[in-house]
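Each value in this text was obtained by applying a stated rule to the coordinates, not by laboratory testing. A quick note: this is a predicted structure, and the numbers were derived from the prediction, not measured. Cβ atoms are built from the backbone, for glycine too; each structure is taken alone.
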Structure 1
Amino acid sequence: MSKCKVIAIANQKGGTGKTTTTVNLGIGLANTGKGVLLVDADPQGDLTTSLGWTEPDNLPVTLAMQMNRLIRDEPLDCHEGIVHHEEGVALIPSNIELSGMEMTLVNAMSREFTLKSYLSEIKKNYDYILIDCMPSLGMLTINALAAADSVIVPVQAHYLSLKGMTQLMKTIGKVQRQIQSGFKSGWCFADISRYADKFCPCNSGEPAAKLWRSA
């Protein structure tokens with residue numbers, strides 16, 4: 001396969017469409033024949049649930065287990081626990097156990113690169129890896145940004161959502177300067193579907209508009 005592109009879908013504000021973006025973009029890419037891996041990096045496990053695994057607490061292997069094994073330098077099969085959806089995407093699932101990872105990462109060696117190290121062996125089997133981030137700017141989100149080549153920031157088209165982007169843009173810039181100089185681009189999408197009648201007279205149903213890109 002061609003070189004894998006790793007994309008983080010991030011916003012510290014909840015309810016902006018991160019999981020929806022991840023699912024639809026992933027399945028859309030899979031429909032074009034691309035190999036796609038989705039990573040649920042949110043302890044709420046909404047991505048896992050959205051793809052049909054409605055009881056994530058009963059899954060034998062999750063992202064939290066694999067990252068813990070890596071941190072403890074235990075034997076690790078990177079491909080263990082990856083599940084496959086009928087629409088052509090693979091998934092690394094998560095559940096509430098991932099919520100304890102923030103504290104675990106605090107004392108981990110090279111803590112910002114734990115997720116990147118885990119994905120390094122897996123990515124050779126895929127064209128795209130999409131990481132659904134949790135609604136915070138904690139260590140899990142930093143790990144996702146450090147592992148990514150680019151970032152998509154879904155936002156809602158109203159003041160409070162845009163106001164919350166300020167800190168996120170600063171965090172992305174800091175990660176780019178200090179941790180992941182390989183960021184190729186950043187994308188910001190506004191969810192304007194609910195305002196289609198006001199802002200899209202043609203009412204084309206287009207769900208998103210590109211607002212920002214950095215080289």
Structure 2
Amino acid sequence: MRMVPNHPARALIDECTRSHVGDRGQLMAYRSALREQLDRPRDERSLDLAGAGHGAQQAKLLAGAVALAGLPGIEAVELGLGCQGYGFCQHYALSRLLGVRGQTPPVFFGRSGPLALERLLESVFREVEEPLAGDVAVYVEAGEVPHVALVRSVDGDRVTAESKFGFFPVVLRHELGAVLTEYGCRVAFHRLVEGAALRDVRAVLDSPLADEPGSVEG
């Protein structure tokens with residue numbers, strides 16, 4: 001477990017996300033509509049939800065994505081509605097790692113809760129002290145996992161990661177500490193065990209799990 005320095009851009013990131021999230025009820029309705037699309041076969045999805053009555057919320061999130069990409073310590077790797085097809089943070093990190101970004105199997109979306117993630121980390125990953133590019137960075141706060149990112153480069157103590165922040169339609173490359181304050185300052189690094197592949201991840205997610213009250217959507 002590594003303690004991440006409190007990045008000076010955190011307050012700006014917090015304010016940016018807060019000002020572009022919008023009404024909670026509208027956001028949850030948008031989430032439901034998005035999940036409905038993500039559960040469909042890839043060639044039947046429509047990630048532009050403006051025609052489904054979510055134009056205002058969608059525009060607000062897009063504006064937030066642009067604003068986030070302009071903050072210190074952050075840059076956009078990809079920006080636009082197509083990024084919604086990657087799901088939330090853990091979906092993006094896993095699909096990017098396994099080479100199926102944008103083709104994420106539905107099982108990834110069906111099992112997004114903390115128990116599924118814990119099972120994955122125990123089964124097909126091993127925790128490591130020193131990160132390498134391609135490792136998964138798991139943010140831990142108050143015993144929970146609010147965010148998951150993919151390590152892209154390591155230069156001494158400086159670790160650069162790639163991730164999605166919640167609902168915002170953008171993939172961001174950022175310093176490890178340049179995230180929302182609610183993600184915390186403790187990060188554990190996990191490495192896919194040698195020989196593990198997509199079929200192993202799917203096998204873990206397909207196995208019976210207890211009821212999962214929450215989900216990782218950072």
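Table for the structure above
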{"read-out": "Computed 11.5 for mean projected area of the Cα convex hull in nm² - originating structure among 1, 2", "value": "2"}
{"read-out": "Of the structures 1, 2, the one that 13.8 was derived from, the read-out being mean count of other Cβ atoms within 10 Å over residues 46-53", "value": "2"}
{"read-out": "Mean projected area of the Cα convex hull in nm², for residues 22-117 alone - structure with the largest value, from 1, 2", "value": "2"}
{"read-out": "P(r) over Cα pairs in 10 Å bins from 0, in percent, for residues 86-133 alone from the coordinates reads 24, 55, 21, 1; which among 1, 2", "value": "2"}
